[in-house]
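Pasting the structures here.
Nothing in this text is a laboratory measurement; each read-out follows from the coordinates by a stated rule. What you see is a predicted model; the values in this text were computed from it and never measured. Cβ atoms are built from the backbone, for glycine too; each structure is taken alone.
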Structure I
Amino acid sequence: MSDAEDGSRTADIHFRVRLDASRLPAAIEWSATDAPGDAPAFTRAILLSVWNDEEQKAMSIDLWTKEMLADEMKLFVLQSLMTLADTLERATGEGEGANEIRIAGQRLAEKLGLLR
């Protein structure tokens with residue numbers, strides 16, 4: 001991370017994906033300049049969305065390794081959906097829309113058998 005003269009800072013996030021012979025993700029490594037520690041971390045899945053201003057649409061990169069278990073993926077998707085509700089509410093103040101996402105998430109959790 002570096003500091004600019006105006007007090008702003010920059011941070012870098014890096015992903016490295018090792019592919020198997022079939023070009024499927026075999027290992028996913030990530031690091032961030034703001035993360036504690038120097039060593040890269042490994043994960044079995046990432047869901048990355050970016051906003052395309054010009055086309056006014058979301059673009060995503062969704063990757064997972066063979067080691068990612070189906071039950072873990074279900075939980076990961078559900079938690080990501082609930083995080084989107086929080087993001088919508090914080091970014092726009094749209095509490096009603098966020099609650100609709102949470103209700104849908106609750107229904108999804110029931111359907112997927114994720115409620116404890």
Structure II
Amino acid sequence: MLLRDISRLEKIIEYCSRIERSITRYGDKFDVFEADEDYQQSVCFSLLQIGELVNGLSEEYLNATRFGMPWHQIKGMRNVVVHGYGSIDRSVVWNTLTGDIPELKKFCIKQLETVNDGSE
């Protein structure tokens with residue numbers, strides 16, 4: 001794994017944690033999320049940043065881990081957030097926040113633990 005990949009994984013973890021903090025702060029109910037534009041913007045910014053970071057991961061790393069994480073879909077979510085122009089399906093975003101982001105964070109932490117343990 002390249003140093004650039006390690007740095008990006010660390011930043012992805014940070015943005016996942018920001019999303020978790022937003023959910024804790026605003027609430028873990030979809031109806032609250034759906035009704036609060038500040039909540040939506042807060043987490044969508046983090047989703048956008050995650051997509052940007054994934055886009056900068058090396059092709060070598062993306063190929064080596066493609067069966068463990070749907071990188072293409074993560075990049076796609078970034079595009080939905082950026083180009084949605086107010087027409088984003090909030091339920092899709094919510095499912096990403098509550099289902100996919102915790103899994104992404106776990107995956108990235110495990111990847112970094114592997115590097116730190118010298119297993120790679």
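Things to note:
- When mean count of other Cβ atoms within 10 Å over residues 5-12 is worked out for each of I, II, structure II gives the greatest result.
- Source structure (of I, II) for P(r) over Cα pairs in 5 Å bins from 0, in percent, computed value 2, 9, 13, 14, 19, 17, 15, 7, 3, 1, 0: I
- Identity of the structure behind 1.00 (criterion: FRET efficiency 1/(1 + (r/R0)^6) of positions 29 and 61 (r between Cβ atoms, R0 = 35 Å, to 0.05), calculated), options I, II: I
- Structure responsible for 14, with relative contact order in percent (Cα under 8 Å, 6 or more apart) calculated and labels I, II on offer: I
- Distance in nm of label points 7 Å out along Cα→Cβ at positions 45 and 93 derived as 1.3 - corresponding label from I, II: II
- When helix-only ellipticity at 222 nm (-39500 (n - 2.57) for each DSSP H run of 4 or more, over all residues; to 500) is computed across structures I, II, the figure -23500 traces back to II.
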